[in-house]
Structure 1
């Protein structure tokens, strides 16, 4: 796939799409990465995770 189509018809181009529903975050491998962690990856309202080009998304 090269994009994601939202329910409103908007198409968002994407290199990679990862779906995980009802899972517990496994962030141990990110220790020492420089990303802020607190029961998941901390990010801003746009999903930016504090490093250039790195985004974190998931359930709220």
Structure 2
């Protein structure tokens, strides 16, 4: 069980460079009792990419 919610979302935009990016991270439990670190990134308005890292404990995911 996760002691507190972990969510981070940041955006970077630069009109002159046609740049519109986002980066999101969250730590969430899965159905098997493990903890997952979800990372999502890409261009704002697009699907982007996702990577999931599995950890046995919340402390490992936070590190």
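Look at relative contact order in percent (Cα under 8 Å, 6 or more apart) for each of 1, 2: the largest one is in 2. Kindly point out which one of 1, 2 the value 5.2 was derived from, the read-out being mean projected area of the Cα convex hull in nm². Source structure for this number: 1. To test your reading of the models, identify which of 1, 2 gives 13.9 for mean count of other Cβ atoms within 10 Å over residues 18-25 when calculated. The correct label is 2.
Read the figures in this text as sums done on the coordinates, not as results from a lab. Bear in mind the structure is a predicted one, so any value in this text is a computation, not a measurement. Cβ atoms are built from the backbone, for glycine too; each structure is taken alone.
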